[in-house]
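> Below you'll find a set of structures to go through.
Throughout, read-outs are computed from the coordinates displayed, never taken from laboratory work. The structure presented is a predicted model; accordingly, all values stated were derived computationally and were not measured. Cβ atoms are built from the backbone, for glycine too; each structure is taken alone.
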Structure I
Amino acid sequence: MSTKKTESISSLLNDVARRAANYLDGLDARSVDVSPEAMRGLAAFDEALPDGPTDPAIVLAQLDKFGSPATVATAGPRFFGMVIGGTLPAALAANWLAGAWDQNAGLWVATPIGAKTEEVALRWLLDVLGLPASSGAAFVTGATMDKFTALAAARHAQLQRVGWDVESNGMFGAPPITVVVGEEAHPTLFRSLSLLGFGHQRVIRVPADDQGRIRVHSFPELSGPAIVCLQAGNVNTGAFDPVGEICAKAHKAGAWVHVDGAFGLWASAAPDRAHLTRGLAEADSWATDAHKWLNVPYDCGLAFVREPKSLQDALRLTAAYLPQGNLREPSQFTPELSRRARGVEVWAALRSLGRTGLAEMIERDCRHATRFAEGLRAAGYSILNDVVLNQVLVSFGSPEVTRRIVTAIQQDGTCWCGPTVWQGKTAMRISICSWATTDADVEKSLAAMLRVASHEIAR
C-alpha cells in the first residue's frame, strides 16, 4: 500500500476515533431516547445514489452529524430496555482492531488469530458458565441462531437414535419428534423450531407458574424421539425452570434437553446467583448471548452442545476447495462459513474482566434491579415478579395508565424502559445488564420514574 493511501486511512481512522470518543463522552448528558429533532435529521440520508465517488471523510462526517444523534443510547448507563448490554472498553477496542484485520473466521488457515481466540474464549466460557469442559461450542449472531444451532444438533441426535439421517434425507418421512416447551418460552425459540421444520403449532406447551417456571407436575410422559426446551432466566421475570428435575424425567425417556439462557446463563458466573442455575449442567445443550451480559458489541450469540460430534454432524461442511487441517475448524460448528471474528472481542472481554470482574458485574446489576424494585414498591407501585436476577416488572395501575407512564418515561430521556404484558397484566419492564450502570445512575433513573409517574397519575 502506498504511503499516500496509508496516510489517508490513518487520518480517517483518527477522525472516527475522535468522533466515537466524543459520542461516548456525551452519552451521560444526552437523552437516552432519540429527540424529535434527531429523527427529522434522518431525512439527510434520503438522497439518490451519487454518480461518482465521495471523499470518505465527508461520508463519515455525514454519518456522525445525522446518525449519532439518531441512536438510542443503548451504550450508556441508563438504558434498561430489551436486555441490551453496553460494550466493555476492551471489547470495543478489540472489535475495532478485528475490523481492521477483516478476518473471515470460518477457517483456521484463513485466520489463525481468529480461530485461536475463538477456541480460547469458548474454553473460558465453558469454565465460567459451569458447563461440561468437553462440550462443543459455536459463535453465531444471536438468540435465534444460537437456539437454531443447538437444536439442529438435538434434531440430529434424536433422529440418529432411530436410524434416520436428517442431514441427508431431510424431514420428509422422518420419524416424528415430540417437542416440549414451557408456556412462557421466548418467541425466538418458536422461530428456531419453525426454521428446523418442527413448526410452532405442533409443540406441547407445559403450564407455567406465576413466575414463568414450568410446572414439573404437569410435565408429560415421553416416548420416542423428543426434545425438551427449558429456560434459564425468563425474559420478563428472570425466573429459572427447574432444570435438574426435568432433566431427570426427560433423560429417563431418552429425550434431549435444551436450555435457553440468553442472559440467565450468566448467573452461573456469579457465586451469589449460581444457585439459580442448579442442575443446569445436566442438560444436553445451552444457548446464550455474549452481547447481553458479557457486554460485547452486537452481534454475538453462543451455542453449546454437550456432545461435540452431534453439533459437527448436524452442521458438517465439505468442499474440496476449502483447506482444512487437524486443528479446530470454526466452520464445522456453525451454520455459516463466512462470518466475522466474534471470538476476538469475547476473548478481550473475558481477559479484561477475569473471573472476579465478570462475577462482580453480574452481581452489581442484580443489586441495581433490587434497588429499583424496592424504590418503586415503597412509592406504592406493584412489583409483579420475584426479583431474583436483573429483571423488574412494575405496574403503575391500569393498563392505560401504565402504558402512558412508560411512554412518558421514555420521552423524559433520563432512562429508557420498555412496556410488556405479563400473564395478562400490563407492566413496565426494567432490565439491567450494562457494565456502565452505577448506583448514581440507578438513583437518578428511579427519581425520574417516580417524578414522571406521579405527574402522569395526577393528570
Structure II
Amino acid sequence: MATYIRSCFGRFVLFGTMLVTSGSMAQTTFMVGDNTVTVEELATGLEVPWDMVLGPDGWIWFTQANGQVHRLDPDDGTLQLVHTVADVVVSGFTAGLHSMAFHPDFANEPYVYLHYMISASESVVKRFLYDAGSNSFTDVSPHLLSVALPGGASHNGSRLVADDQGNFILTMGDHMSGSALVQDLNAVEGKFLRFDPLGGIPADNPIPGSYVFNWGHRNPQGLVRASNGKWYNSAHGAGVDDEVNLVLPNRNYGWPTVAGLCNTAAEITYCEENDVVEPIHEFSVVVAPSGLDHYDHPALPGWQNSLLVATLRGRELHQLQLDPTGEQVIADEVYLTGTYGRLRDVLVHPDGRVFISTSNHDWSGTPGPTDDRILALVSDAIHTGTPPAPTTDHGMRFDAATRRLLLTGPVDGNTVVQVLDAAGRTVESTRPIAGVVDLQSLAPGTYVALVVGGASGHPSRFVVSAP
C-alpha cells in the first residue's frame, strides 16, 4: 500500500543542490536565477509511477507499472487508489501499465484511456468509465484500435495526449525487435498513432485510412503540447543520440538509419532523400530522456519558455531553454543530478509548481527507503500554504451571460489567470484587463480557473461552467 508524506516548507538559500535535514525529513533546495526552489516529497512508497496527468478534478492522476491508477491531491498529499488493471502484464525491462489520458469532454464522457501490456509481446489501448461517487472505474472497453499493438521488453514508448481536435496521439517505440518495421507505414512500430475517442481513424489524419501520424522513432517516451501551440517529444537514441524533437504530421524522423542529427555521410544522404526531421536538441551524453513538459510561468523566470525533461540513465532534470520561436534549444541546464535516482516523468502545474516521479523500482534502478516518489518543486515565489477549497465567490466569479471571468480579489501587473479544460489542458493563459478575463471562445463544458501571482500571492482553484 502506498503511503504519502507532506513535508514542511523550509526557507534555505543554497547554491547548487544540497540536502538539508529538518527533523526526519531531508529537503533539497537549489537556485533558479534569483529564486530558491525547494523539493518536497509529496508521495512515497510507490512502484514506478510512469505517467502523471493533471486531472479534470485538479488532482494529479498517475499510473504505475504494476497496473495501479492513483489520484493525488497536489496541495495536501492525499493519495487514493482508483483502480488496479486486472490484465496488465509486468515483464521485461519496463513493460507494464504505461500512459494515460482523459476524454476531451470528460464532464459528459468521463472516460480514462490507458495503454498497457497484456503479454510479453502485445499491448492495448482501453478506456475505463470513471464514477466520481465511488472514485473507481466501473466499466472497461475492449482494445479500442482496429489494429493490434505490439509490445516488447522495453522501447514501448507510450505517452498518450489529447490534441486540440478531440483526438489522441500515442507514441510507439520499436519494441527492441521491430526496427525493421519502423519505416513500414503498414506497421505501428516506431510510429505516432492518432485516433478518435472511440478508437477510429480521424478523417483528417495525414495518411487516409491510417492511424499513422508520423514515423521513424526508436523509443519516444515524452510528448507534450506546449502553451506556445507546438508539440515536442523526447526519445531514447542509440548511444549518445538521445534527442528532443518538434512533432510534425506526416514526417519521417529517420530511425533506424538516422540516430540523432544527420551528421554522418550515410545519414546526410538518407535525410536529404527522405525529408527527415532533425531533432532540435541532441544530448551530449547518454541520459535516456523520458517524460517532458513545457514551463512558461512567472514563478520561475529563469525557466520560462523551457522544456523540462526527466532522465532515467542521466538521473537528473534537464532545463532546455527555447528560443523565442520555440523551434530551437539555446541552452541545456541540469538540476538534481543523482539526488533522487532515475526520473520518469515531469508535470508542470498551472500554479508554477513542478512535479517529478522517480523510477527506481524498474529494471536498472536502486530503490531508496522511500522510493518510488512523487516530488514537488516549489519556487519561493509561490505561496506554499494550502489553498482555500474551490468556490465561485472567493476572488473570482464567472458571469455566464457574458462569458467573462470577473476577479474580485487584488489584481496587479503580475496577475495571470490560467483556465484548464476537463482534460486538464491549458486553454487560456492571460493577464486580466481591469479585473476581467474574456472567455467568449470557450466551448460549452466544465473548466478550472486558477489565479497565479498578483498582489494576493495566493493561487486558487475554481470550477467554471460555461453555458
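> Taking distance in nm of label points 7 Å out along Cα→Cβ at positions 141 and 165 as the criterion, which structure among I, II has the greatest value? Each step should come with its number before you reach the end.
Working: I: 3.0; II: 1.7.
Once distance in nm of label points 7 Å out along Cα→Cβ at positions 141 and 165 is worked out for each structure, I has the highest.
> Then there's this: For which of I, II does distance in nm of label points 7 Å out along Cα→Cβ at positions 293 and 341, calculated from the coordinates, equal 2.9?
So the calculation was done on I.
> Can I ask one more? Looking at mean count of other Cβ atoms within 10 Å over residues 77-84, point out which structure of I, II has the largest value. Mind showing how you got there, number by number?
Details: I: 22.5; II: 16.6.
Result for mean count of other Cβ atoms within 10 Å over residues 77-84 over I, II: largest is I.
> Match the computed value 12 of relative contact order in percent (Cα under 8 Å, 6 or more apart) to one of the structures I, II, and report its label.
The correct label is II.
> Taking -500 as the value of helix-only ellipticity at 222 nm (-39500 (n - 2.57) for each DSSP H run of 4 or more, over all residues; to 500) derived from one of the structures shown (I, II), identify that structure.
II
> Of structures I, II, which gives -1.34 when log10 I(q)/I(0) by the Debye sum over Cα atoms at q = 0.30 Å⁻¹, for residues 37-92 alone is computed from the coordinates?
Numbers: I: -1.16; II: -1.34.
Derived from the structure labelled II.
> Which structure, out of I, II, was volume of the Cα convex hull per residue in Å³ derived from, given a value of 140?
It was calculated from structure II.
> In addition: With Cα extents along the principal axes in Å, for residues 381-436 alone derived from the coordinates and found to be 34, 29, 20, which of I, II does the value describe?
On the way: I: 33, 28, 16; II: 34, 29, 20.
Here the read-out was taken from II.
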